[in-house]
1. For which of 1, 2 does semi-axes √(5λ) of the Cα gyration tensor in Å, calculated from the coordinates, equal 42, 30, 17?
2. Looking at FRET efficiency 1/(1 + (r/R0)^6) of positions 169 and 225 (r between Cβ atoms, R0 = 25 Å, to 0.05), point out which structure of 1, 2 has the largest value.
3. The value 102 for volume of the Cα convex hull per residue in Å³, for residues 121-240 alone was derived from one model only; which of 1, 2 is it?
4. Here mean count of other Cβ atoms within 10 Å over residues 161-168 was calculated and came to 14.4; which of the structures 1, 2 was it taken from?
5. Of structures 1, 2, which gives -10500 when helix-only ellipticity at 222 nm (-39500 (n - 2.57) for each DSSP H run of 4 or more, over all residues; to 500) is computed from the coordinates?
6. Any idea which of 1, 2 comes out highest on distance in nm of label points 7 Å out along Cα→Cβ at positions 41 and 57?
7. For structures 1, 2, calculate relative contact order in percent (Cα under 8 Å, 6 or more apart) and state which one comes out highest.
Structure 1
C-alpha cells in the first residue's frame, strides 16, 4: 500500500498564496481532486510529484520525503496538464525513450504494453505533431504507465478526449485502482469524478474545503437545507402531514411530485416513512434533488 501524506502544506509565489495549509492523505484507490481554475490543484500535484518544494509543511511518500528524492520516480507516474511535447518524434519513439530513461530491462516490451493500455498502438508510428489533443493525452498517460508505477498523479487527464476515449480512460483507471494502485486525478468533468472516484478532495482558493465521499460531504453541509423530490399515492395529503409533523422546513406541491426542503437530514429520513404510514399514503419514489457532485462542488466554491 503506497500512501502520499501532505501535512500543513503551503506554497506561495511572492505575495500570491497558491496552496494554503493543506493536509491530505492519499492512499490506494481513486481520489478525485476538484476545484475551480486557480484553486491550486496543479501546484498541489507538482508538490506531490516532487517537482515543486512546499514553502512550508511536508510531503511524504510512504514516510519518505518527496522533494529532492529521485528514487520516488520509480514509484510515481505523472501526467502533467501542459500539452507541450516532443512533436518531432513518434509516439513509439517517445515511449521507448522514457522506458530507457527508467532503466527498464526490456524497454521495447514496456513501451508496447503502455501503448496497448491506452489504445495507441496503431498510431504510434506517427509523429506526435499529427496527434489530436486527446491522442496526446493518451501518449502522456502511456508515459506515466511505462515503468508500471504504484502511484499515478494525473493533472486534468480527460482534457481533449472524446466520449469514447474518456470511457476507455475511466475503465483503465478503475482497473489500475483495483490492482491496489494509488490514483489521484484532477478534473473539471464532474460526472467522471462522480462515477469513478472513491474519495474526493476539494480545493477552493488554495484551501482544503472538503474531503470524503461526495454524498457524505453534502450531508455535513448543515447550513444549507437538503432538498428531495417525492412522488406518492397522494402528494397533497403527504405534504400536509409533513408540515403538521414538523418533519420538513418547506414543502411545495408540484406537477406529479413534492419538492421538500429540510435542514435536518437525519430527522427527515427517519420521520418520512412514519408520517406517510400514519397519513395512509404510499411512497412511490424519494430522491435527493441536490446530491449530485455538481451541486456539492458549486456549493463549496460559493461558500
Structure 2
C-alpha cells in the first residue's frame, strides 16, 4: 500500500467512525479518491500526500472539466474534505486547494414536479389497483403497501432513502407524527395529517405487523420479510405511474419536488418548507421559488383577462 493509499484509508475511517457520515457519502468519497489516486499514478505524480501541490491539482481539475458540472462539484468537494482533514491533523501545512480559484457554473435545472391533477391520477391508479386485487393472495398486500408508500412520499416530501429506512418506532400511527432521519443523521418530525393517508398507513401496518416483527422492525417489507430497498421503491413509483398513464418519468424525488412546489403555490412560507424538507440551507430550498415563478408566468400567459380584450397598436 502506497503512502497516499494509507492516507486515504485513514481519512475514510475518520469519516466513518469520528464524523459518523452516512455509508453513501463514504462510498462516494472512496470512489472519488480512488479515481484521484489512479490519475496520479497514471500521470507519474508523487504518491506522497505532502508533495501534492497546486500543479497536479490544477492538472486534475482540467481532467475533471470533461465531466458534468454536478459531478465535478462533488469530486472537488471530496478533495477539499480530504485536504481539510490533513491540514487539521497537521499532516500538511496548508490545504493547497485554498490557493486555487475554482468556479463551476452549473446550469439551472428546475426540478420536475407533478401538478395537482397528475398527483391525483397517480393516487387514483394506486387505489384502483387495490380494488382489482384478490384479497386472498399476497398481491393484495403488495397493492396496499405500494399505495401506502405513494401516499407517504406525497404526504411528507421525504427522500427515498429516508422512506426506505423508516422503522416501526419512527411512526406514531395514532397522531401521525413521523421521525425522519435525513442527511448527516439529522432528525426532523413531520406530521401526516390527512385521514386518507393515515388510514392506508394503519391498514398496511396491521396487515404487515407479523412481517415487520420478523424483519426486526423495518417498516417497509418485501415478499421475503426483509427491508424494502430504495430501488424497490423507485420501481413501485415507476410502475404505478405507468398504470396512471403519465408520459413523464416519475421518481420518488418528483414527489419531493411536488410536495414543496404545491405547498409554495398554497402560500406556505419557504422557511417552513425548508424545515419540512430537511434542508440545512435556505438557498437549497430557494430553487422552488424559481418553479413558482414558472407557474406564475404560465398562469399570466394563459389566464390573464387582457387576452380577452382586443386592443392593439394599429
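No lab work stands behind these numbers, since they all come straight from the coordinates. This is a predicted model, so every value here is computed, not measured. Cβ atoms are built from the backbone, for glycine too; each structure is taken alone.
1. Answer by label: 2.
2. On the way: 1: 0.10; 2: 0.90.
Checked 1, 2; max of FRET efficiency 1/(1 + (r/R0)^6) of positions 169 and 225 (r between Cβ atoms, R0 = 25 Å, to 0.05) sits with 2.
3. Values: 1: 182; 2: 102.
Corresponding structure: 2.
4. This value belongs to structure 1.
5. Details: 1: -10500; 2: -18000.
Going through each structure in turn, the value belongs to 1.
6. On the way: 1: 1.7; 2: 2.3.
If we compare distance in nm of label points 7 Å out along Cα→Cβ at positions 41 and 57 over 1, 2, the biggest value is for 2.
7. On the way: 1: 20; 2: 16.
Comparing 1, 2 by relative contact order in percent (Cα under 8 Å, 6 or more apart), the maximum is at 1.
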